[in-house]
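See the structures that follow.
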Structure P
Amino acid sequence: MRDRFLSSDQPRTLRRIVLPRVIFIAAAAVLWGKFACPADIIRTPLSTSGRRIVDAAGEPVCLRGVSWFGAETAAHVPHGLWARDYRDILAQIQAAGFNLIRIPYSVQSLKSEAVTGISFAEGMNADLHSLGPLAVLDRIIAEAEKRGMLVLLDSHRLNDDRIPELWYGDGYSEEDWLGIWAMLARRYGDAPCVIGADVKNEPHGVASWGTGDEKTDFRLAAERCGDAIHAIAPHWLILVEGVEKNVPGQRLSGHWWGGNLEGVRRAPVRLRIPNRVVYSPHEYGHGVRPASWLQGPGFPANLPARWDAGFHYIAREEIAPVLIGEFGGRDTAPDTPEGIWQRAFVSFIAENDLGFCYWTWNPNSGDTGGLVKDDWLTPEKDKFDLLRPLLLRTACPAPPPGSTPD
């Protein structure tokens with residue numbers, strides 16, 4: 001997500017367990033009622049088969065995720081710990097029907113020992129006292145594992161201040177970026193709930209795809225990163241976002257940061273270990289900026305064809321799975337531009353059985369808001385009503401052969 005947040009700051013503990021391991025996903029529930037859906041059984045590690053992410057038994061997996069940000073900011077830990085205990089936040093996320101948590105971080109935060117924005121009032125977060133960023137992350141991941149939830153790690157920023165165009169810059173080198181991924185792979189490679197790496201958040205600006213330029217071609221950087229991670233954690237999924245522009249032969253004139261995967265057909269990501277790449281575009285509506293394709297007489301009928309050309313063809317043509325890495329917005333009304341866009345995108349995800357990570361759980365995302373209100377407790381009911389068809393899914397049946405969007 002673009003760097004427009006509201007208020008930002010206010011020893012190894014994980015068990016070592018041999019993979020594969022069964023992860024039980026609880027039945028979904030929200031504070032005003034319960035979803036009637038049976039428990040999923042997800043056997044990790046995960047891999048890919050055509051358009052599907054599959055479990056250790058080869059069964060298709062539906063990943064229904066949400067981002068919980070903050071560890072990529074000056075706080076160096078996920079936000080909201082000033083208001084609630086981290087275990088209560090995880091319990092609520094699980095009860096809402098999500099089985100995956102995407103945790104953004106910055107290289108700066110994981111090289112630091114300082115954290116802020118944690119309340120210890122009335123015994124809250126007591127076991128986080130005096131811990132640094134990595135030790136707090138240990139506790140959060142251990143609790144997610146205890147609850148049967150999955151975790152995706154996201155290299156969101158290099159420093160604590162902004163999303164860089166490339167995987168290096170802002171005072172950090174490619175070696176710094178790769179070094180943190182290697183450290184995380186060693187630390188969590190045997191944690192059954194950690195399923196993989198979103199290797200770099202929202203490449204944009206000068207970032208390119210398929211150009212062959214070692215300094216800007218994100219496809220090549222993703223290959224180097226994926227292979228480096230797999231040298232330590234060969235079972236991890238490698239999630240690769242798109243770029244913004246600079247893709248030879250691209251059909252669409254504009255994309256969001258991280259949303260342009262048009263180059264995959266001609267130049268797919270190639271890793272030494274097969275069946276591990278998942279493409280993960282980001283998609284936003286009017287609340288981020290008034291893009292040309294979100295207005296005019298062609299809107300919203302133009303959207304499915306755009307989404308197919310930008311990223312969904314990858315799944316439709318069985319090149320690889322697509323997991324929507326970020327989408328969201330404040331407005332869900334059926335008669336407002338952003339509400340129309342968001343409803344159309346949820347329908348597209350459901351109709352094509354795509355995995356997703358919603359942006360965001362946090363209420364303090366400036367462009368989109370979150371799934372809870374500013375008290376970090378009360379659900380945004382309109383958003384949950386919108387997401388209900390996605391959170392109810394327990395299986396991912398393949399669409400009919402040859403099916404294409406309208």
Structure Q
Amino acid sequence: MSIDQVELGKRLKQAREACGLTQEDSALEMGMARATVAQIELGNRSVSGIELSKFAHLYARDIREFLAPSFSVSGLTAVLFRSEEDAGDGVKAALRDCIALGHQLRDLEELLGITRSTGNVASYPSVALGSKWDAIQSGTQAALEERRRLGLGTAPLSDMPGLLEAQGIRTGLISMPAGVSGLMISDPSVGLFVVVNREHPPVRQRFSWCHEYAHLLLDRSQLGHVSREAERSDLLEVRANVFAATFLMPEDGVRQFIASLGKGSASRLHAEVFDEAGVVPVDSRTAGGSQDLQIYDVVKLAHHFGVSLLSALYRLLNLKLVTEKQFQEMKQMDADGVGRAVAELLGLVEISADENVTAFYRRYLVLALEAYRREKISHRKLVEIGSKMGVQSDEIELILIKLGLDQEPAAVLLPNR
């Protein structure tokens with residue numbers, strides 16, 4: 001069934017309204033007059049391929065949706081944009097970029113015959129959360145069960161995006177407003193997709209991977225979920241934060257690490273040794289203050305589990321391994337830069353933000369290069385994908401020459417977005 005101009009205009013109008021945009025909004029973004037948008041939606045004016053591609057990005061749609069035999073107004077776009085109705089333009093722009101990235105990754109994989117199986121991704125039953133304590137218990141239990149299911153034991157997690165990708169979950173980095181930490185998508189048009197804020201520090205990104213993973217495991221029926229600082233008190237956000245803290249720093253692992261430092265024992269120990277004939281009491285006392293954790297202990301703990309010093313401190317406080325007074329003292333020391341100075345002294349260097357970004361874009365660029373090699377995308381499309389990753393066209397040309405791929409294939413099969 002071919003789509004005529006009138007039907008296409010109707011679908012564009014429905015997509016615009018699902019995003020909560022007015023004709024004036026769309027006209028401004030498209031660089032058109034409002035009357036032009038109105039004429040397109042009425043079916044009185046044709047739409048070029050480039051214009052349709054721009055409309056698709058603006059309305060966070062796959063371009064093929066507008067040309068398919070049927071068109072659905074509801075779905076991922078409507079859910080996400082409705083939930084962010086009062087959000088600023090920066091959040092909505094980030095949502096569009098995230099969905100476009102998901103479509104792009106899916107398209108490249110489809111062209112290469114790569115099938116993602118998500119059969120190994122757990123889906124935990126929905127639990128009614130009546131209070132923050134319910135959220136804490138639910139998040140803790142889910143994190144422990146997920147560690148058990150994946151056979152992770154109590155060891156630190158290494159490559160969190162790699163852990164997700166191995167289960168068929170797509171991952172991405174996108175620049176978002178500071179108050180947004182990440183996004184979870186569970187929709188047939190994109191698949192299972194987790195995106196975190198490219199602008200955040202690496203340790204925060206690592207926490208966000210786990211946070212969004214929690215939403216994917218526990219809140220998948222939502223189709224999509226945006227995590228915002230302003231909503232951190234919501235029960236779903238509390239649960240996801242608890243999941244992330246427990247998943248990154250399991251209690252047994254934390255206690256084992258502290259024990260390896262010769263700390264964590266009670267200051268006074270007492271036992272009754274019974275041998276059927278009588279009881280021998282045994283008492284032991286450690287030297288005063290010898291079991292107290294110091295800032296350098298917490299720095300090592302944070303580095304061991306790949307979290308921020310502040311995250312480690314909160315975990316220790318919640319496990320009652322430091323007192324409120326100790327917590328506040330070391331929190332202030334961290335604010336004063338002592339934690340960073342100690343980390344530098346001990347040679348505990350954090351992974352840089354560039355390394356995280358490079359790892360993601362490397363996966364993305366390899367897909368694009370392979371698609372180009374197989375003549376599935378054009379040279380122009382390859383350069384366009386490279387530009388999104390900050391790779392200049394002359395760098396692409398140099399890579400192609402070194403790979404012996406500097407002759408442009410003719411095919412252009414990947415939809416332009």
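Just so it is clear, none of the values below were taken in a lab; they were calculated from the coordinates. A quick note: this is a predicted structure, and the numbers were derived from the prediction, not measured. Cβ atoms are built from the backbone, for glycine too; each structure is taken alone.
For distance in nm of label points 7 Å out along Cα→Cβ at positions 122 and 274, which structure out of P, Q has the highest calculated value? Don't jump to the answer; show the numbers that get you there.
Values: P: 5.7; Q: 3.8.
That would be structure P.
When mean count of other Cβ atoms within 10 Å over residues 98-105 is calculated, the result is 22.5; to which of the structures P, Q does this value belong?
Numbers: P: 26.1; Q: 22.5.
Derived from the structure labelled Q.
One of P, Q was used to calculate P(r) over Cα pairs in 10 Å bins from 0, in percent, for residues 130-241 alone, giving 14, 47, 35, 4; which?
It was calculated from structure Q.
Comparing distance in nm of label points 7 Å out along Cα→Cβ at positions 82 and 370 across structures P, Q, which is largest?
Values: P: 1.2; Q: 3.7.
Ranking P, Q on distance in nm of label points 7 Å out along Cα→Cβ at positions 82 and 370, first place is Q.
Consider the structures P, Q: one of them gives -16500 for helix-only ellipticity at 222 nm (-39500 (n - 2.57) for each DSSP H run of 4 or more, over all residues; to 500) as calculated from the coordinates. Say which. If you can, show how the numbers build up before the last one.
Working: P: -6500; Q: -16500.
The value was obtained from structure Q.
Given structures P, Q, which gives the highest value for percent of Cα pairs over 42 Å apart?
Details: P: 5; Q: 26.
By percent of Cα pairs over 42 Å apart, the leading structure of P, Q is Q.
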